[in-house]
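Multiple structures follow.
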Structure P
Amino acid sequence: MENDEGSAAIAAPFLRRWFASLDGESPDDILGMIAPDFRFSIVFGTGGGAAQDFAGGRDAMVGYLAQREKGALTHHVLSASTVDADELVLGQARRGGAFESTFVAAARLAADGRVTDLMIGRSPELDVDAH
């Protein structure tokens with residue numbers, strides 16, 4: 001994950017590490033970042049009103065990682081916030097530096113810093129950085 005300029009450099013440190021791991025050489029490292037009672041939903045809009053929802057717990061995340069393109073996308077955080085145990089980011093996924101989708105992510109963290117709940121949504125239909 002590349003850090004874009006702005007106030008987002010301090011906020012949402014967990015989600016920044018999450019996306020850096022996904023973008024790196026060992027995306028499976030995120031499995032060490034999840035709590036035992038972890039649950040998630042990742043909704044990918046594919047355009048034209050179609051979407052795919054990956055959801056579940058640890059086993060479903062293992063399945064998600066197995067099907068995911070590795071090294072193809074980079075995540076760029078445009079803005080971020082942290083409120084108590086919750087982190088939120090707005091960003092872009094880019095392929096070869098070009099816009100592919102806008103994403104939002106929300107994570108709720110346990111006291112030990114691991115994620116218990118994760119919601120990610122993305123869409124190629126809206127480029128929030130286009131104007």
Structure Q
Amino acid sequence: MRVAAVVAGLTPTGYVAKVAADVAAERLRPAPPGLVEALGELLVARRQVQRFGVLVNQAVAKWHATGELPAELLTAVALVGRVLPGLEQAAASLRRAHERTPARPTVAERLAAQQQVHSTGAGR
């Protein structure tokens with residue numbers, strides 16, 4: 001939370017107050033259960049994919065320079081084998097978290113619905 005406060009240019013107390021006000025005004029919704037963990041998994045997988053790209057670039061440069069298939073290419077392929085299950089798990093976690101989050105009408109939608117009820121007299 002301290003990092004988020006610094007990034008926002010606020011004290012931790014000010015940051016908490018701003019988030020609470022944003023949630024109350026429905027400008028910000030709390031993260032559904034499991035979302036933070038799923039995003040963490042996705043960030044780890046992203047770093048691994050970046051490492052894969054570096055390994056592939058190095059292996060291809062070596063291949064072009066020597067004409068021989070380098071062992072690093074095999075290492076990069078093995079890395080993909082380890083990364084893909086993590087990416088699939090992270091995507092599934094995000095999908096599950098999203099499915100558990102009920103769609104809530106916005107303030108504008110609720111006001112419009114109330115106005116419609118009052119204008120038609122359905123609430124009387």
Structure R
Amino acid sequence: MLNLLEMTFPSSVLIAEDDLLISLIIERMLNKMGVEKVITVQTEDDTVEKTFSEDPDLVLLDVHLLEGNGLNAFYRIRKTSSVPIIVMTGSYPEIEEHPEISNYLIKPFESNALEESLRFAFREQSATG
């Protein structure tokens with residue numbers, strides 16, 4: 001698992017996104033930031049399964065998935081894991097009713113917004129964990 005005090009960015013990220021083109025764009029952004037391993041999934045069940053089987057350092061989770069719901073995946077993961085999760089959405093109202101979600105990105109976003117969210121996720125985790 002990632003040592004938050006020694007690293008600025010995760011070495012592995014799971015992207016849960018229903019749009020393959022968006023996944024590819026985000027993967028390229030992450031690679032340019034030095035992320036070594038990117039896992040992509042498109043469904044709620046695959047998101048939960050791969051979070052536990054691949055043990056990524058961070059999950060980028062879209063609210064809308066091909067099968068299931070990103071918010072459901074968020075709560076399923078949170079039952080037993082404290083992996084940092086950044087929720088991606090097309091509009092803020094989709095997540096404003098979920099105070100448990102402290103780190104999110106409104107799509108579309110630029111690489112600098114993603115980078116800041118990554119930094120926030122690890123500052124937040126190091127403060128609580």
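Which one of P, Q, R has helix-only ellipticity at 222 nm (-39500 (n - 2.57) for each DSSP H run of 4 or more, over all residues; to 500), as calculated from the coordinates, equal to -26500?
Source structure: Q.
Matching task: 13, 50, 35, 2 is the computed value of P(r) over Cα pairs in 10 Å bins from 0, in percent. Pick the structure from P, Q, R.
Computing P(r) over Cα pairs in 10 Å bins from 0, in percent on every structure in P, Q, R gives 13, 50, 35, 2 only for R.
No lab work stands behind these numbers, since they all come straight from the coordinates. In this text the structure is predicted, and so the values were computed from the model without any measurement.
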